[in-house]
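Multiple structures are listed underneath, in structure tokens.
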Structure P
Amino acid sequence: MTPSFYLPRRGFLAAGAAFSIIGTAAAQPARWSEVLDAARQHEQFRALVIAHRGEIALAEAIRGPAPDRPVNVKSVSKTIVAAVLGAAIDRDHVPGVDATLGAVAPNLIPAGADPRVQGITLGDLCTMQAGLERTSGQNYGGWVSSRNWVANALSRPMVAEPGQRMLYSTGSFHVLGAALARASGASLLEMTRTWIGGPLNIDVPAWTRDPQGFYLGGNEMALSPLAMVRFGEMYRKGGDGVLSADWVRASFVPRTRSPFSGLDYGYGWFLGTMGGTRVALARGYGGQIIAVAPDLELSVAITSDATLPARSGGYFGDLLALIERRILPAARAA
């Protein structure tokens with residue numbers, strides 16, 4: 001049973017090339033104005049962009065930067081890195097999700113690592129089932145303070161067998177990005193810009209790098225809310241020539257389940273249902289969201305104050321309720 005979701009100008013270029021903007025602050029259908037009014041009730045809320053049936057129905061900055069300005073999307077970055085993995089597979093830089101770290105990038109594995117690290121697959125990394133002790137949560141600060149983020153992540157003790165269960169860890173996506181960089185000969189920034197940003201007319205600013213020069217996989221990327229929606233629409237339309245339809249379908253198949261929210265997880269996307277509608281969700285700290293509902297031809301981008309927490313039983317739950325109780329019904333009524 002698929003779990004329910006409800007629980008206690010650099011960032012975007014030439015928007016008109018893909019979307020007709022029909023929703024403005026001054027003139028919106030009542031259903032979208034009501035959504036905007038509900039969003040304004042939350043102090044952490046920053047911007048909301050909704051694409052419906054291929055058009056921008058609403059694009060509004062509630063507090064903070066305009067919807068075309070890039071902001072830190074935190075762990076939504078993980079979903080972007082998952083897309084880069086799909087693009088690398090599409091281009092035969094790596095043979096597939098079952099390729100092992102030992103085969104793809106053996107020189108990333110430090111001496112003394114658990115022998116099972118060799119057999120961790122790209123799919124294990126992309127679903128955060130590597131089995132290694134987490135680098136997120138209380139371990140994050142120590143990890144990013146280390147001299148070698150990849151080696152630190154791969155030297156941690158095994159707390160589960162690879163592929164056994166989800167252990168939410170930014171280190172898994174960082175290792176994935178580094179492995180793809182070694183396999184392709186291009187940096188994660190170059191891959192993201194060339195394979196994802198370019199085809200979507202999204203300008204991707206450079207972001208944090210580790211001491212060895214690998215771009216941080218899984219955190220700190222910046223995208224505008226309009227760019228986030230364009231990325232969501234690409235998945236909503238089955239890859240839209242940017243990614244293969246096979247990769248998009250595979251991404252929306254549950255592979256594991258989050259121990260925190262209880263939601264299923266595919267390749268970079270949380271998966272569940274809202275009011276009977278299938279929804280895929282990219283989630284970042286503080287309340288950064290891309291939500292995609294293919295059956296309703298709907299993509300949603302939400303940005304929030306990235307310095308404040310957004311827990312499932314708190315603000316993040318409020319955002320899911322906004323999507324389930326306001327945005328999805330508005331799309332159904334259109």
Structure Q
Amino acid sequence: MAVRFGVSFDGFESTVAALDIARRVVAAGARQLWMAEHMGYREAMVTSMGFRMNDPGAVVVPTAVSPYLWHPSPTAMSLATLAEVGTAPVGIAVGVGNPLFLGESGKTVDKPVRAVREFVECLRLLWTGEAARYQGEMFQLAGARLGFKPPQPLIIYVAAMGEQMLALGARIADGIALSAGLSAQFCKVSLERVSASAREAGRDPAALRRASYLFFAVSEDGKTAFDLVRPKLAFLLRNKALKENIETTGVPIDQERIIDAISRRDMAEATRLVSDDAVEAFSIAGTPHACRDRLQAFIDSGINEPVLMVMGERAERELALAFISEQTKNAAA
């Protein structure tokens with residue numbers, strides 16, 4: 001499967017700014033625009049419609065949409081509405097979501113694999129346009145239907161990290177979306193698990209889309225790019241679920257000290273605990289030449305849809321756009 005490049009938006013900057021950047025990203029050759037559904041920030045479906053109207057030929061992917069906050073029926077309606085604007089397919093990455101933010105909205109994570117599975121199954125039924133009947137533990141449909149047939153197919157990703165969720169995605173989704181902050185080595189391990197589960201389910205692993213969010217910063221001196229990524233990684237590496245990912249690389253990281261520093265809201269100390277070796281292992285950062293090598297390592301791990309999380313100010317963003325343009329031209333050659 002050919003490499004398809006995407007760029008992720010986190011909703012932290014204004015919608016006007018995101019729309020402007022998205023136009024430039026598409027002009028540079030990246031044809032996938034992934035919009036994060038971070039609670040309290042810019043809304044993913046609405047922003048995706050802006051992307052879609054500006055660039056009808058770009059695939060938009062709201063991510064990661066949580067079954068604890070969304071119901072399949074209005075989700076299918078929103079996605080089908082997006083599909084009417086433009087020519088490219090519409091995607092969705094379904095994931096559990098951040099337990100802290102879910103708690104702030106009065107939700108708790110219960111039976112996450114079942115919740116994601118039922119949500120995906122309901123979406124598929126609704127997308128047919130026929131009356132959908134489904135009796136699950138989390139969701140029920142009693143004849144719900146879309147009043148119009150979406151003009152393009154829906155691409156469903158499962159946002160996964162743990163083995164059970166990876167296996168679920170391999171069985172029922174069109175693709176897997178791996179977390180940011182994984183090393184190329186652990187991406188390979190994860191995708192090998194996906195392939196094994198797909199084969200067990202009688203599916204062709206080669207047909208699955210294999211996306212990964214990738215922290216990405218590029219600068220002429222390299223150091224600026226490393227310093228941009230370092231605090232992002234510090235915050236991410238507080239997650240104990242990443243223990244195996246850390247161990248796979250062999251890079252020494254004092255995760256307990258990072259967790260302690262962040263619990264005290266001392267981001268400066270947590271950031272100091274992220275070495276250059278860790279930045280190199282868990283992101284794409286450095287000079288343009290170094291970034292080419294790091295990107296290739298992730299592609300070699302089995303990723304065929306790198307989703308770049310671009311960091312930096314104007315100078316670094318200009319370099320990033322030039323880098324994306326170069327890489328998309330090489331991929332098309």
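Quick check on the output: 0.85 is FRET efficiency 1/(1 + (r/R0)^6) of positions 122 and 290 (r between Cβ atoms, R0 = 30 Å, to 0.05), derived from one of P, Q. Which one produced it? Of the structures listed, the value fits P. For the read-out distance in nm of label points 7 Å out along Cα→Cβ at positions 138 and 322, a value of 3.2 was computed from one structure; give its label from P, Q. This figure was derived from P.
Out of P, Q, choose the structure whose coordinates give mean count of other Cβ atoms within 10 Å over residues 50-57 equal to 17.0 when calculated. If you can, show how the numbers build up before the last one.
Values: P: 20.0; Q: 17.0.
The read-out was computed on structure Q.
Taking distance in nm of label points 7 Å out along Cα→Cβ at positions 82 and 314 as the criterion, the highest value among P, Q goes to Q. When FRET efficiency 1/(1 + (r/R0)^6) of positions 186 and 202 (r between Cβ atoms, R0 = 25 Å, to 0.05) is calculated for each of structures P, Q, structure P gives the greatest result.
P, Q: which one has Cα extents along the principal axes in Å, as calculated, at 58, 41, 39? Considering all the candidates, the number was obtained from Q.
Given a computed value of -15000 for helix-only ellipticity at 222 nm (-39500 (n - 2.57) for each DSSP H run of 4 or more, over all residues; to 500), which structure among P, Q does it belong to?
Q
Quick check: 19.2 is what I get for mean count of other Cβ atoms within 10 Å over residues 146-153, calculated from one of P, Q. Which structure matches? So the calculation was done on P.
No lab work stands behind these numbers, since they all come straight from the coordinates. These figures come from a predicted structure and were not determined experimentally. Cβ atoms are built from the backbone, for glycine too; each structure is taken alone.
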